[in-house]
Structure I
Amino acid sequence: MKFNKFTCCICGKEVEEYGNNPWPVKEEGRCCNRCNLDKVLPARISLIRKENKENE
């Protein structure tokens, strides 16, 4: 699999990988794997927890 170089829309680093959807941290662009693990996934989990509390 060939990866493209891109600039992460969250940290601004240039990386060569597939990239990830940055929602809900950013609306557009691609984010690197590190930002996906450190910022995007925790933000998504937080949204799910908040939604679950509201539905209790």
Structure II
Amino acid sequence: MGLSQAAAAANLGISQNRLSELEADPARLTLDRLLSLASQLGFEVVLQEKTPPTDTGEW
């Protein structure tokens, strides 16, 4: 998208260092920040009903 990490962080209202930390450990990303970052990058996060698995195998 041509967006630097510093610019993306500024758009989210966080420091570049904090964004770098979130990239290294995405489990610490809040839903609010995820939605904001996705929107900034032109993505949409969609929740939908989970469909039951069709394969009854072990995995």
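Some values worked out for this structure:
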{"read-out": "At a computed 1.7 (distance in nm of label points 7 Å out along Cα→Cβ at positions 2 and 18), which of I, II", "value": "I"}
{"read-out": "Test item: Cα extents along the principal axes in Å calculated as 45, 22, 17, pick one of I, II", "value": "I"}
{"read-out": "Structure from which -8000 was derived, helix-only ellipticity at 222 nm (-39500 (n - 2.57) for each DSSP H run of 4 or more, over all residues; to 500), options I, II", "value": "I"}
{"read-out": "Test item: distance in nm of label points 7 Å out along Cα→Cβ at positions 10 and 34 calculated as 1.2, pick one of I, II", "value": "I"}
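No lab work stands behind these numbers, since they all come straight from the coordinates. Bear in mind that the values here come from a model prediction, so they are computed numbers and not experimental data. Cβ atoms are built from the backbone, for glycine too; each structure is taken alone.
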